[in-house]
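> In the part that follows, the structures are each spelled out as structure tokens.
All of the numbers you see were taken from the coordinates with simple rules; none came from a lab. Quick caveat, the model's predicted, so the values are computed rather than measured. Cβ atoms are built from the backbone, for glycine too; each structure is taken alone.
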Structure I
């Protein structure tokens, strides 16, 4: 006899092995129809799994996030089966689920285009209609390699060869199609109700540029057609907000093939917004006791060897020279911390000198993989609001709180405070080579950081393996319009680098001690922040951030000088104004101003000139009518000063 403990805590007993599907059927026929997988002692398995011992048993349906992932994973296998049917010479790589969908990487003998997805979708529909049972089986490593070689699947063979000896290797079969997979999967292909292939891109095998470029086919799937149509509608709206398109259309930035991937050129509008943000950040940091530094963009390899970056981050750096040939090898900096530490080391410190808060608007260089590049979100050269604080142990919590308060202040100022989540990024104790420091040190500092976060009331998730190599961190995460999550702001506790650089202070007891170092950004990478702002506001930035805040439109040649004189007055007040006195119809000028997302338009005709008034249109509030110059000027100055954001 063995006992099955159900989700509600009740128990059922069986005296012989039984399939999970039979257990579900005994609970409810309706539940069996809804089931996509089961959780046995916390592990997701197929409904065909045989249960033969005591366990906790939970039925997974499409109402569960895990259930939707299982559903979409099965659709990715149907996609692979359809590809092999339509393109028999293709080679399959990997096909995981991602947020809101799935993809499959494939090597095609001849390129395919977006229109070809229709043929693949039709084949997928036929596979779903056939309602093939999905069956799991296992093989030894030798047998698995032989099977995939027989199917001429070199990428699968490579994946199998990388699996440690003795590990179970599982496959799934549906119809005449077999794929390497851990599972679980739906009981049959007929369970799939609504899907759509959405895009084609290129992707390097395993994300490494030295590997072959494959074709990546994206898709999504939902429990019914209504949910799918709602998602596709949101996806279309997201495309309209995508900064990679909108930012180019509005002339914020451009890219040039001859310059290189991940190296965007900021056009005047984009450069102006970044300048506004930089000035705002630097002024606020100065108010909070930070001291500004300016440090080199590169250093010798010797310098990075002291910090540990040469051993732990060299692949992500741009190295200038060859260690085997050149006397000195340099590298562009991927971070500023060891450079700023030199300011701390410039003269001896006592406990009374701490905390030391240093900030810098830093240009950094990181050798990101080609497949990771995306507009301004992920680039190879970027500018960041970087800072480092050295403090005593008794100051750590207060200084960390100050860093978080600054980050939240910045997020509120730009309107992103409600769009972020918090992640406590820890080390991976199973991959110690990736980090410096002992297990005891890591456990101690992570415990300290967890206590700080809990004391501050931060609602966070924990993630193993996301820490920096020298310490844990709080990552403030944000999603772009396509749902991909990136880190916007980071606050890290470093308990290692002060030792490496011999950053000491003399404590009250006369002893030399090492400070804690906090690495932090206040608004993160300026390029990434700009991208997120373009997407959030669909290009219509708040007044204080808009590169052009007011567009003055003359109705006739007679009002051109009036428009220019008003623009000069606005400029003197610190308001960014642009004049359009072209010999064009006023409707055309208004339309152009609307398309460029200017916050305010001043329409100036003979009546306005005669009465020294202004006809005002607000992007936020609509037509404001005819206002006096003093009233509208005061309104603009106040909105700009208070950094008002219309919801």
Structure II
């Protein structure tokens, strides 16, 4: 008999070799019905996997995030079979899960169109209704290569796979695909699904390779969750920052500079309010602000390590017959500025911030409004400190980060700790020291975090901050990166208390990330209805007729004198049309004035968040507006 330790600490005895499914059935019929997969001593496995000897075992259901991911990956296989049934000449490449869904890359000369989605879904439903079991088959790498000889995609996948054993999964009718698993027990357990879109994708992102078709789908445990997801997507389309940016006259793009945003006057008001708040918080946290050049000699980027790890994303030019590069990052310039004078341990920690304009050569196919651009402003900072100051400095950055996010209305976030990637600089010992330091800071704050193996920067491990917007979408914004390598490369030193020269530790950090991207996120989060302190136009005065135009202008001037951004609608249109335009412009407040208001010194106040209106004295509105702005309140919209 094997002793199985469950997550609650209880122990069950079960016959040696029993499966995860047997264990679930022993615990209870309800769990057996819900079980999708399991974990044996932390290793995720199929429900049919045997338990050999004593072990810690967990049952995975759709309530577990990993259970939903397994369900979606299984649904991707069902979609792949359906496509192969409809297009027998299709060649499968690979089909991973993504947030809220999955995709499969397909090599198929005939285009798959949105009009084909219903046919694919119908075929998928037939496969799901058949409820055939997912069956795992294993063989050696050599056997797998022989079996799939001639299929360049699968051969490549086998060569990239880890371990000596290669696994395949099939679910009847001869369909089988290379896959490490695990999968749900049968095709009837792939949830409620929908095909979402199809797009072009290059194999391994290499533009020299053939263009594949990437078919996206989504899957949810029940129909209600699928419906809610589709409603969120529809709401996201309504909030598309590219559409709202044009409607609200915030920004634009032009073919003269693909991927380079033109910020309009109204967009710059929002931008400058963000900058002013950002600067005020950084001053309070002890940061100095600097500015470094946009173009620097190419040699600098060899020394920093960016040439070997980032040159394909950089722009280059020549000045006086010398090679230069437009900076993709701010850190090398910060190192040069640090070297302009001597430093003592007494100065540390030295916190230096920069709103740095950087350029990165993004492929044309991945650019997406403000979310993915070729020129952006990064709210960068570099902290130079001693090794024993790392924890307190990282804690300080975490506190600053949370303060900024909460002011903008983001209260839900999660943290990831990213570790050493395959492509990196610095010794393993340095990486271990740096990673341990970041972990210790997170533990000090009592923060739950997820380990993101192999996703660190090439020069050091990092902490990444992900926020959720009002539609529950996750956005990666801030990052804290610990770097022991670049200070040594640039020969940065300080005089320590024992009068010897030592190399400082360098902490790279950004909070909002790209200002352009953050502005796009804010536009979608608020659906263009910015909080009053960010709104380009905070109040608009609407006279009922020309008879009260003079009073309307006096009201506007009073608001402007108080520091509020205000305007008058002096068109000859009826008041209903003026109010409708104010709502379309996402104005926080509209002040309707007529003869009665002019005589009483009041305004009839309308807000975008409430259908009703009320009379208020002009002085009272001015005081209320000033308080809302000063407190940076996030009023309901």
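> Work out the source of 6.7 here, i.e. which of I, II gives that when distance in nm of label points 7 Å out along Cα→Cβ at positions 184 and 608 is computed.
Source structure: I.
> Comparing I, II, where is distance in nm of label points 7 Å out along Cα→Cβ at positions 576 and 600 highest?
II
> With distance in nm of label points 7 Å out along Cα→Cβ at positions 80 and 176 derived from the coordinates and found to be 1.3, which of I, II does the value describe?
Clearly, the read-out refers to II.
> I, II: which one has P(r) over Cα pairs in 10 Å bins from 0, in percent, for residues 248-295 alone, as calculated, at 22, 31, 35, 11, 1?
Considering all the candidates, the number was obtained from II.
> Please state which of the structures I, II yields 5.7 when distance in nm of label points 7 Å out along Cα→Cβ at positions 288 and 592 is computed from it.
II
> Please state which of the structures I, II yields 39, 32, 22 when Cα extents along the principal axes in Å, for residues 120-207 alone is computed from it.
Checking each candidate, the match is I.
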